[in-house]
Structure 1
Amino acid sequence: MVEIVNLNKARKARAKQDAATEAAANRAKHGRTKAGKANDARAQERRKALLDGAKREE
């Protein structure tokens, strides 16, 4: 026998799951502290300075 599914509940459950997935992605993308962002910026500047210092003069 086939199980009866309430389509309204299924639709809402899917929307809730999609929202949770998007929220997790946004937390990973934007949920960083100011100190963490500053550390990454300093590391990027150090890498850039190291690379610029290794360039040869033409």
Structure 2
Amino acid sequence: MEKSPRKVWTKKGTGLMLAQRFSVSPRFVSMALMGQCDSQTAKNIRAIAIKEYGGIAIG
């Protein structure tokens, strides 16, 4: 995948959809979107949030 930004803003409810899609907890998705973790899964979550869920890179 291409490089993902460190922080991503998404609409309310998107985190739950991402958590189900990636089989992770909503807390992990929140940490990934806030840039508090930088694993490959977190990078994938940020990239998909932007591509498919209308997320906006903020940092």
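Where a number appears in this text, it was derived from the coordinates with a stated rule and is not lab data. Quick caveat, the model's predicted, so the values are computed rather than measured. Cβ atoms are built from the backbone, for glycine too; each structure is taken alone.
Identify the structure, out of 1, 2, from whose coordinates helix-only ellipticity at 222 nm (-39500 (n - 2.57) for each DSSP H run of 4 or more, over all residues; to 500) was calculated to give -26500.
Label of the source structure: 1.
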Ranking 1, 2 by Kirkwood radius over Cα pairs in Å, the structure that comes out highest: 1
Out of 1, 2, which has the highest value for mean count of other Cβ atoms within 10 Å over residues 19-26? 2
Any idea which of 1, 2 comes out highest on distance in nm of label points 7 Å out along Cα→Cβ at positions 11 and 43? 1
